[in-house]
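In what follows, structures are represented as structure tokens.
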Structure P
Amino acid sequence: MSQRIQSIRGMNDVLPADNAAWTTLERAAAQVFGAYGYEQIRLPIMERTGLFKRAVGEVTDIVEKEMYTFEDRGGESLSLRPEGTAGAVRAGIEHGLLHNTTQRVWYAGPMFRYERPQKGRYRQFHQFGVEAFGLPGPDVDIEQIAMVARLFRTLGVTGMALQINTLGTPDERADYRDALHAYFSAHADALDDDSRRRLERNPLRILDSKNPDMAELIASAPTLRDYLGETSTAHFNDLCAGLEALGIAYEINPRLVRGLDYYTRTVFEWITQDLGAQDAVCSGGRFDGLVAQLGGSDTPATGFALGVERLIALMQAQGVALADTTPQVYLVHRGDAATARVPVLAEQLRDAVPGLRLRVHAGGGSFKSQFKRADKSGAMLALVFSDEEVAADEIQIKPLTDDRPQEQVSLNAAARRISELLGAG
């Protein structure tokens, strides 16, 4: 017996009935990002494995456990991208986009991590990524946080909470790492297996543990802010002041460290109480050393990633109005002369009524069967076109969603009347 074909676990189809939310989000994101002067860049979904090891960090769950990595026929190790920032930096260096200039870019598409699939966490998931290069001050950090807030407002999403923190510079973080190592070493018996493994290689990652049994121990650990210098402290204070000036509420979370090694200074997360355990919808921060780390010149940078599936789940949970993708008009037809003319007529109507969602019946059948499909499509209007209408140079317009009478109009007047009826509906 042949095996039943189905999608790979954790890699999901988006069916037509579910696509309206995706369309709504994609349109809103492109509009908002463009309004802030960010330009779209399209990146490959696969890179050399070494890029992610250098960028994300070898001592991370992503690199150690989660990447889809394979050797191609040429013997080169390649990986499906687990995140987008490394590829954006690689593209900027490779194409000279970051040399003595500033860049604001955004991208969208699938990312891949081998995780245990659950609601809000998939093996193929989608993100919007936004990156700004060459801008060192907290002003661009504030701009990006404000941009996300505007996207939420544009979509009609409510109840989002902003958490922020600062990770300081690499030198400040090194001093803090030593303090953490000493603290957790003194409580080694209370550490779980993951935390013991991280203790020697990157004790900062212990703060990112989701193990509830370690919550009290982590809460009592030293805080990074006690190890910040004047410049990092000023940067963070200016960030807070800028958010307050914009009326953006925030909470300082000293345990917010992010799961990637390249972050410096500002880190932030937008979280919600409406999605259960997978509460982070948007995460980001500053990564000033990454461009140089990957072979470019010393370039300040900041950015964020927004989880598409999680935001769509939130939109659906909150009943956000979605883009209407159902047809507005369904064209039924019968007779050889009418059927031959329908393709031209349909294109003329689409030209004359911008944005018109017109579905033309295909596959033959009686008017009765065609009208059943028209009703099922959700269209507001049916256009009736037979050989008799061809001879009279007319078309019939039949409302499907109310009791207005059917009309017969000339073909020359059809586009205008359709616009009027759709507007009235």
Structure Q
Amino acid sequence: MQKIFARRLLLAFAALALVSCATAKDPKEFSGATPLQWSQRLAGSEMARLGDSLVWKPGGKAKWDYAAGLFELSLLKLDRQAPDPRYVSFAENAIGSFVAPDGSIQGYNVSEYQLDAINSGRTVLALWQLTHEARFQKAAALLRKQLDTQPRTADGGFWHKQRYPHQMWLDGLYMASPFYAEYGKLFDEPADFDDVAKQIRLADEHTYDPATGLFYHGWDETKSQPWANPTTGCSSNFWGRAIGWYAMALVDTLDFLPTNHPARSTVVATFQKLCAGVAKYQDPQTGLWWQVVDQSQRPGNYLEATASSMFVYAMAKGVNRGYLSRDYAAVAAKGYDGIVHNLLKEDGNGRWSLTQCCSVAGLGYGRNGSFGYYVKEPVVDNDLKGIGPFILAGIEMERLAVVKHR
């Protein structure tokens, strides 16, 4: 505890020394609280709201879900910075309720070949490293095995799901790549790193738009889907959360990709390119990002919480890891400040909510990828696809030596 206190004290002095204009007691405060405190507030509020609803039980509604896995992973990472037994207990109860002693996973069906199903494997790996329970290692191996037979495009890119043939979605890069890379590191499977880098490269090649600096949500190699451009195969709009998934995929995968891997510099360059594009479209007044990123003036568009939280997390972490210049600290801080001031609401009883979250969006099966489609999907409070990234953003913002504040 003394070492943690001393480290935080040194960071505080460093911040004060580097920011000559700082006049507040803590130059890292937003609305009277540090980013770590905001993460704790939202984590505690969401755990109280959810109770045991993410725990599998016969006849219950809980399912093996990527968003729940993201939230539970954020709790485990928060516990490392601000230890609280409730965080580990919540994650272990939720994920553990699905995992049998033999490593089988309740509700998981490999034949569906959903990349979404892989994401909770990161929480499984984290719990295995915490508890050393064999069932978690076996469950991770089961999920990893899916990737051996995951259907692929002609050039080797993972299909997003069996029911979305010949399609790569940016979402899928987050669902599989960090887990794939971490598994490769933990269990000494160096070939995994090559495949992870390949998936990232293919997503970049197929979905990047140099005119805007942004990435399209999805790509159909057959160019036959109703939503696909007949020439490029890309979807028609730049959905914020899809780009956010890719941003988090890149910065998290780099945690595990070896420093001497020949593709590492390419992954870093892709991440830098993505952040440069996203930063151009940050709302100058609020610091937030729009549901359809490049169409801020179009009626019906709105400032969206999940993408904004993802971008802040990715940029703050990118600065902390040295992938981005210090200039992005200001971009991240402006975005974080915008979330705290515009999207966090208190209910009067001490619980906080994250508002203006896009509930869900996709492509195909009646979803045409148009601007009108994206802005008409339900907008809700406290979607876990925003709660998790906001908690992670607070952890990374806390680590920044210098931030811009009100």
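What follows is calculated from the coordinates using simple rules that are stated; it is not laboratory data. Since this is a predicted model, take the numbers as computed values, not measurements. Cβ atoms are built from the backbone, for glycine too; each structure is taken alone.
Suppose you compute Rg and Dmax of the Cα atoms in Å for every structure in P, Q: which one lands on 27.5, 93?
P
Turning to a different aspect of this structure: Work out relative contact order in percent (Cα under 8 Å, 6 or more apart) for each of structures P, Q, then name the structure with the largest result.
Answer by largest value of relative contact order in percent (Cα under 8 Å, 6 or more apart): Q.
When FRET efficiency 1/(1 + (r/R0)^6) of positions 276 and 332 (r between Cβ atoms, R0 = 25 Å, to 0.05) is computed for each of P, Q, which one produces 0.00?
Details: P: 0.00; Q: 0.95.
Matching structure: P.
Here's a follow-up. As an exercise: percent of Cα pairs over 20 Å apart, for residues 84-155 alone, calculated from one structure in P, Q, equals 47. Which structure is it? Numbers along the way, then the final one.
Values: P: 47; Q: 30.
Here the read-out was taken from P.
The value -11500 for helix-only ellipticity at 222 nm (-39500 (n - 2.57) for each DSSP H run of 4 or more, over all residues; to 500) was derived from one model only; which of P, Q is it?
This figure was derived from P.
Something else: Give the label, chosen from P, Q, of the structure having the highest value of distance in nm of label points 7 Å out along Cα→Cβ at positions 68 and 348.
The structure with the largest value is P.
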